[in-house]
Structures are given as structure tokens and as C-alpha cells.
Structure I
Amino acid sequence: MVGSWDVAGDLPPVDLRPLISADRAELLTFLRSLDESGWAAPTVNLGWNVHDVALHVLGSQIGRLSSTRSGAAREGRMAFDDLAGLIERSNEEWVRAARRIAPPVTVELLAFIGPQVDDAFAALDLDAPGTSVGWTGDGPTPCWLDIAREYTEFWVHHAQIRLAVGVAPLLERRFLHPVIDTFMRSLPRAYEAVDADAGTRVDILVEGEAGGRWTLRREADRWHLVPADERVAAACVRVPQDVAWKLLSRTIAVPEALPEIAIEGDERLGRPATQAVAIMTTQT
């Protein structure tokens with residue numbers, strides 16, 4: 001299987017720690033504005049309402065603070081589906097147990113834990129091993145990519161909460177582009193079994209203010225993410241930014257997204273991009 005650390009080395013590292021605290025501030029303001037019906041609104045997460053998703057975010061923040069302070073970086077060695085299933089069961093157990101925490105208390109706990117998570121992240125060596133990001137590949141992951149994954153998860157759950165009450169997510173380029181850019185690190189894994197001649201290129205073009213162009217190039221060992229340029233690719237996958245983040249986070253299912261995606265050139269080489277997933281999930 002493609003190595004997560006190798007995928008992390010394809011493109012320059014990013015430091016998204018400031019965005020985690022900025023997104024949290026926006027989430028806290030939004031949660032404090034909700035009435036009882038807003039907290040009870042169902043989300044795209046099956047069986048979870050807004051309160052449940054907020055509790056999940058709280059549990060994730062507590063877990064990150066605990067693991068960071070203990071100094072233990074978790075390296076995933078389970079099969080993807082097995083690990084995803086374990087994570088999903090653990091998340092469900094936490095939310096079920098935490099539902100006794102009232103919404104106002106949930107907000108205040110998020111406000112209390114968040115700055116401590118920021119301080120713990122600030123002390124980390126970004127090049128040291130962090131918690132494995134299984135959707136990028138097997139084995140260890142550098143800390144900067146682990147933190148970037150943490151930002152994407154926070155942003156997506158914030159977006160799902162907003163959508164549940166009919167409010168648009170934070171779609172400004174400042175917030176959304178780093179989510180999409182991090183999610184694109186899932187592509188080498190998605191293309192792992194795709195055969196092509198060395199030098200073959202596939203472009204993924206995310207259309208919108210927060211989008212951009214990402215390029216995969218087949219090399220002797222695997223598909224690599226490489227800086228985009230104007231050279232002609234064997235396939236170009238065009239996807240609107242609002243579809244891109246929802247698809248890669250499985251906020252929408254693949255069949256729902258496909259009508260909005262255009263593949264130019266070699267269909268066989270473009271199709272795997274539509275199957276990429278940038279979260280640990282058993283959903284296909």
C-alpha cells in the first residue's frame with residue numbers, strides 16, 4: 001500500500017494550526033446563536049442532530065488533547081475498513097453517552113478545551129510523527145498532515161451543523177481551500193491499483209473561488225501528486241468546490257455527486273478520482 005509519509009512528501013507541508021482556532025471561534029459564535037429547534041435539527045450524519053455533532057466535535061477535541069499530552073502518536077496498522085468501523089463505533093458510543101450534556105454546557109466545554117488543544121498543537125514538531133492519517137496511506141504520518149486532517153474534520157462538522165439549519169458553511173477561500181488541498185492527499189491511495197505508463201498525468205480541477213488544480217503523475221513506484229502546470233493530461237476531472245468537499249468527506253454519496261462531475265479525456269483514468277475518500281468511513 002502507498003505510504004502516508006511518502007504521500008505527505010509529494011507537495012510542500014502546510015501549517016493549519018491558526019485556522020483550527022479561527023474556525024472554532026466561528027463555530028462557538030454560531031452555536032451560541034441556536035435556539036432549541038436548531039440544536040435538535042437533523043444532520044446528514046445518520047441519527048445525529050446538531051447537538052450530537054457538536055458533542056462529537058467535543059469528544060474529538062478531548063481525545064486530541066489527551067493523546068497529544070501523553071506524547072503517544074497512534075500509527076494505523078489495521079485494514080482501512082476495520083479501522084474505519086472501529087472509529088465509527090467509538091464515535092457512536094461517545095455521542096450516546098454524552099447526550100446528557102446540555103447544549104449550553106457543550107458550548108462552554110468546547111470553549112474551555114479548544115485553547116488547550118491549540119497550546120498542545122503549538123508545542124509540536126510539525127515534522128515529527130503524528131497520528132496516522134489512514135486515508136492518505138499506510139504507516140506513520142508527519143505531524144503537520146495529522147493537524148491538517150484535524151482542521152478538515154473540524155471544518156466539515158461545522159459545515160454540517162450550519163447546513164442542518166439552512167446556513168451556508170464557511171466557503172471563503174481562506175477556510176475552504178485548505179480543506180480541499182488537504183483532501184487531495186487522498187488521491188495517491190485512490191489510484192493505487194490504476195495502471196498507466198510512467199509520465200501519465202491526471203488533473204483534478206476544483207471549480208470555484210476556493211478551488212484549484214491538482215495533478216497526479218504516474219511514476220515507477222506509484223502515482224504522485226505534483227505541482228500543476230499547463231501540460232496536457234490524459235484525463236481532467238472537473239468538479240464544483242461544493243461537490244468536492246462533500247464528496248471527499250462523504251457528506252454526499254458518490255452516486256449523488258457523479259452528475260455534477262465532468263471527466264474529460266480517458267474515462268478510465270478519471271473515474272478513480274470520484275471514488276477518493278478523505279475520512280475514515282465504511283461508506284462507499
Structure II
Amino acid sequence: MAGKLFIVPTPIGNLGDITLRAIEALRGADVVFCEDTRRSGLLLRHLGLRKPLRALFLGNERERSEEALDMLKAGQTIALISDAGTPAISDPGAGLIADAIAAGIEIEVLPGPQAILPALLLSGLPPAPFCFAGFLPRRGGARRAALAELAAIPWTLVLYEAPHRLKELLADAADCLGDRPAAVVREISKLHEETLRGSLRSLRDAVAERELRGEIAVVIGGRGAEHDPPPDLAAFVADSLARGLTPKDIASAASVRGLRHRDAYNEALRQAKLGR
């Protein structure tokens with residue numbers, strides 16, 4: 001009988017973010033596949049667990065995935081973790097997950113820590129819909145080509161970047177996307193968590209004057225954000241009600257236009273009541 005693959009998110013900073021289900025899954029695993037056995041070993045010791053560890057990183061992902069698949073077919077239970085956050089999200093593991101699905105292996109994905117949503121909410125930009133693009137290419141030409149493809153997307157963009165490439169990313173983004181509102185969020189859940197907000201060019205200049213460290217997420221307003229200010233709330237709601245939208249529909253559409261979900265909903269209720 002085949003085993004089971006658990007996808008287990010691990011803390012991105014604060015060890016208190018580990019979930020009870022994650023601990024249970026790690027405790028029940030026969031083997032833990034991870035990016036770095038040293039870092040994962042520290043986490044397991046912190047949790048009071050001792051498990052065999054197998055390193056699965058970009059350089060050996062194909063080989064290790066085959067090894068893990070053989071173990072799963074033999075009936076073993078495997079937990080897949082990354083150094084921080086959710087495996088396969090800008091980290092190794094997607095290949096193993098795809099192989100396990102193709103082989104009919106049971107998979108359980110646990111919810112847990114990741115940087116995307118905290119960065120999105122801390123930015124203050126419309127949180128839905130959004131596009132997560134992960135790490136863009138490191139080289140300037142390829143990075144600018146990727147940004148040019150993202151330029152047409154009307155949604156808020158979320159990217160990851162290394163500290164030493166942040167200034168170049170912000171400069172290229174301003175050139176390719178326009179001087180959109182943006183935020184740089186670093187060290188989420190850690191002692192020195194920080195959010196910088198402004199336009200892409202102002203953030204580029206601010207970053208040039210500092211030496212930022214740690215894990216960094218960049219959140220950028222969608223297409224038109226640099227030119228189109230949010231509409232007047234009352235007028236937006238009145239027009240939406242006239243077109244037959246419900247308060248719930250209006251609230252959902254509001255975030256795409258740069259308006260607060262709750263404000264739009266309350267205004268829609270107020271105007272609907274007055275119109276009775």
C-alpha cells in the first residue's frame with residue numbers, strides 16, 4: 001500500500017508560527033525531505049523531534065524526487081519542507097508533488113506560514129485580485145523582459161527579491177511599469193520586520209541609501225495605478241447600485257478600483273437604505 005506525502009509549511013521567521021498540524025505531520029513522517037539538513041535539523045530539535053533528513057534542493061531535485069517517490073510507493077510517509085514557508089512556492093518541491101500526483105500517491109497540503117499574503121496586506125495596495133510572480137530573472141535584460149510581460153496585468157503584483165538586487169529590480173520596474181505605488185516588505189514575522197511604502201522610484205532612491213538585509217517581498221500596484229486615482233466612493237457606489245449590483249458585489253469590485261472593501265460595502269448599504 002502506497003504511503004502519503006505531506007507538504008508542510010515551516011516558519012518564515014518566528015518559530016511560534018509553526019502549527020499543531022505541522023508538528024503532527026513531522027512527528028508522523030518516516031523521512032523528512034528538506035532544502036538544507038542543517039537548518040531543518042535545528043527546527044526539528046527545537047520541536048523535540050528526531051527524523052531522518054534528506055536534502056532536496058535545486059541541484060539534486062530530480063534525483064531526490066525519484067528517491068522520495070520510491071519510498072512513497074513502498075508505503076513510507078514523507079514530509080516535504082523548505083527552509084522557510086511553503087514548499088514549492090519559489091522553493092524546490094514542485095517536481096516531487098507533480099510526480100506523486102501522476103503516480104496516484106495521496107498528498108496532504110497543510111496551510112501555514114508564507115510571505116505573500118502578509119506582504120500584500122502590509123503594502124496597503126488592493127489585495128484582490130493579485131498576481132504572484134515570485135523571483136524574476138537575475139540578469140537585467142531577462143528581468144526587464146519579464147516585467148514587460150507583467151505590465152499589462154491590471155492586478156497588484158507580488159515579487160520576491162534578494163537584498164543585493166533590490167535597487168536594480170525597483171529601477172527596472174519603474175522603467176517598465178511606470179512609477180507605480182509600491183511597497184518593500186522585509187523580515188516578515190521577525191524582530192526587524194519593516195515596510196517601506198512609496199512610488200517605485202522613491203523606493204529605489206530610499207533603498208540606494210540603505211543596506212537592507214533579510215527576506216524581501218516587493219508589492220506593486222496594478223496597471224493604471226500610477227495614473228488612475230481611486231474613484232469617489234459615493235459616486236462609485238451610486239453608479240454600481242444603478243447598474244443592479246448588490247452591496248456584496250460592490251464590495252468585491254471596490255478593491256480592484258483601489259477602494260476599501262468594508263467602506264464600499266457600508267456605503268452601499270447606506271445608499272440602498274436611502275433609496276427605499
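Values quoted throughout were computed directly from the atomic coordinates according to the rules given, and no laboratory measurement underlies them. Owing to the predicted nature of the structure, the values given are computational and were not obtained by experimental measurement. Cβ atoms are built from the backbone, for glycine too; each structure is taken alone.
Couple of notes before you dig in:
- Structures I, II were compared on relative contact order in percent (Cα under 8 Å, 6 or more apart), and the highest value belongs to I.
- Origin of the derived value 0.30 (FRET efficiency 1/(1 + (r/R0)^6) of positions 66 and 202 (r between Cβ atoms, R0 = 35 Å, to 0.05); candidates I, II): I
- Given 17.0 for Kirkwood radius over Cα pairs in Å, for residues 26-193 alone, calculated: source structure among I, II: I
- FRET efficiency 1/(1 + (r/R0)^6) of positions 130 and 234 (r between Cβ atoms, R0 = 41 Å, to 0.05) from the coordinates reads 0.95; which among I, II: II
- Value 102, calculated as volume of the Cα convex hull per residue in Å³, for residues 106-169 alone, assigned to which of I, II: I
- Among candidates I, II, the computation of distance in nm of label points 7 Å out along Cα→Cβ at positions 178 and 210 that gave 2.7 used structure II.
- Given 1, 6, 11, 13, 13, 12, 12, 11, 9, 6, 3, 2, 1, 0 for P(r) over Cα pairs in 5 Å bins from 0, in percent, calculated: source structure among I, II: II
- Origin of the value 1.4, where distance in nm of label points 7 Å out along Cα→Cβ at positions 250 and 266 was derived from one of I, II: II
- Answer label among I, II for the case where helix-only ellipticity at 222 nm (-39500 (n - 2.57) for each DSSP H run of 4 or more, over all residues; to 500), calculated from the coordinates, equals -12000: II
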